[in-house]
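K.L.:
Several structures are given next for inspection.
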Structure P
Amino acid sequence: MIHTRNIQKVYQRGEHARQALQNINIDIEEGEYVVVSGPSGSGKTTLLGLLSLVDVPSGGEIYFKGTEVAHMSESRRNKLRRKHIAVVFEHIHLIDELTVFENIEMPLLYISYSRKKRRRIVEELMERFRLTHLRRQYPGRLDDFIQQKIALARACSSSPDVIFADEPTGRLNSTESDEFLDLFRELNEAGQTIVMATHSSDAARHGQRIIPLYDGHVVSRVTEPG
């Protein structure tokens, strides 16, 4: 599904250049649950930004579902991302002025679904993630764990081909983290492709395989969580 060939990312500040990623070659197949693991500053967030088509590399190629996307126009990348990709962040990006129902529904407004179909999808997701009783609540009144579940339900609403998650348990305690990652496991067992970045070894063990990053390099091709 996702293949990279010698991708690099350089940040230029005046005369100073910082190499955030160097010659990254990875392959992620449909239905995998892959963890990108490494300490702060290793390049995890930068890599997820490239793979999720939010940013473009300074060099190299990225293939998504057989199409080279690194050199696409921004408008074509946005269209591809909206149709095929969802992202869950550590800093939970919900809209406080919208209810739980409306936050989950948001991605569906960009798809030509009827109001009835949107309602059915949102209600099924709220039931799946045990959020039905909160449908009229506003997220700012809810704790981080519930907010992150809302964010995950929203990510699932458009049936993306892949969900990217950047430190999704960073604001949760250990019990909440395990419960949240169990939801990822259930989604993956149902066929959802997931790519998660984390510095937590406890979170990393939930994935099927680990791609370790250090100082912008993949330090070994693949290791198994354990």
Structure Q
Amino acid sequence: MNKTISIIFSVFLPIAILLFSINIIAFNESFYTKKYDEYSIPSSTNIEKDELMDLTNKLFKYLKGEEDNSHIKKYFNKKELIHLEDVRVLFKEGFILRNISIIILLISFLYLIFKNPKNLVKYSMYSSIVSLGIVLAVFLLYLIDFNKYFTYFHLILFDNDLWLLNPNVDILIRIFPEQIFISLLNNIVLLFVIIMSIILVITKLYSGRVNGKIE
């Protein structure tokens, strides 16, 4: 039983942290404020900065399921709106998975901290090391050929080709060009690596205090 709970904890720890990192970065208003200026998005979209930020906040609310698309549909064509609906569904599923992961993580954490703290520390270390290795390996693939793996990412997540937007026709891709997605990925990976590294360092430092040396 202890081993099973430990494995469950080690699996859901990085999942919860990754989804948390995505949520924090993807909906960070200051990130977009900076990137819109950096990549001259107001100029490429012909939308004033204040209006663009207002649209971005409305998009956030739409993707979070807090509002319908009535506040954003005047900016986008039918193809873009359908794609945004697909993205909204993905975020909804992601929020559900995040919440489930956090609940399972808390339950398994409380069980282990009272029943087997040695396993809690050991499997936290294992989980941190393995997840850091996987994320960094995937990130390396993105660095080698971003377009190739970004395409794979969309082919896996979407069952249509509506994500293939034309900057000459679709304003959505001008608001969120490839450079912004690269920056989003970099920041998400960085936050994930920082959190998991902190967990790894803490568990290594604490391991000697929990029932002696962990074998």
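A short reminder: the numbers here are calculations on the coordinates, not readings from a lab. Keep in mind that what you see is a predicted model, and the values were worked out from it rather than measured. Cβ atoms are built from the backbone, for glycine too; each structure is taken alone.
K.L.:
With Cα Rg over 2.2 N^0.38 Å coming out at 1.02, pick the structure among P, Q it was computed from. Mind showing how you got there, number by number?
P.N.:
Values: P: 1.02; Q: 1.20.
So the calculation was done on P.
K.L.:
A value of -9500 was computed for helix-only ellipticity at 222 nm (-39500 (n - 2.57) for each DSSP H run of 4 or more, over all residues; to 500); which of P, Q is the source structure?
P.N.:
Working: P: -9500; Q: -26500.
Label of the originating structure: P.
K.L.:
Something else: Assign the value 0.85, calculated as FRET efficiency 1/(1 + (r/R0)^6) of positions 149 and 197 (r between Cβ atoms, R0 = 25 Å, to 0.05), to the correct structure from P, Q. Working shown, then result.
P.N.:
Numbers: P: 0.85; Q: 0.60.
Source structure for this number: P.
K.L.:
On distance in nm of label points 7 Å out along Cα→Cβ at positions 45 and 93, which of the structures labelled P, Q is highest?
P.N.:
Numbers: P: 1.2; Q: 2.6.
Structure Q gives the largest value of distance in nm of label points 7 Å out along Cα→Cβ at positions 45 and 93 among P, Q.
K.L.:
Still on this structure, I have one more. Match the computed value 30 of relative contact order in percent (Cα under 8 Å, 6 or more apart) to one of the structures P, Q, and report its label.
P.N.:
Numbers: P: 30; Q: 36.
Matching structure: P.
K.L.:
Next question. Could you figure out which one of P, Q the value 0.10 for FRET efficiency 1/(1 + (r/R0)^6) of positions 13 and 109 (r between Cβ atoms, R0 = 25 Å, to 0.05) was computed from?
P.N.:
Considering all the candidates, the number was obtained from P.
K.L.:
Now for a separate question. Say we calculate FRET efficiency 1/(1 + (r/R0)^6) of positions 85 and 205 (r between Cβ atoms, R0 = 25 Å, to 0.05) for every structure; which of P, Q gives the highest result?
P.N.:
Sorting by FRET efficiency 1/(1 + (r/R0)^6) of positions 85 and 205 (r between Cβ atoms, R0 = 25 Å, to 0.05) in descending order puts P first.
K.L.:
Have a look at P, Q and say which one yields 6.2 for distance in nm of label points 7 Å out along Cα→Cβ at positions 77 and 117, as calculated.
P.N.:
Values: P: 2.9; Q: 6.2.
This figure was derived from Q.
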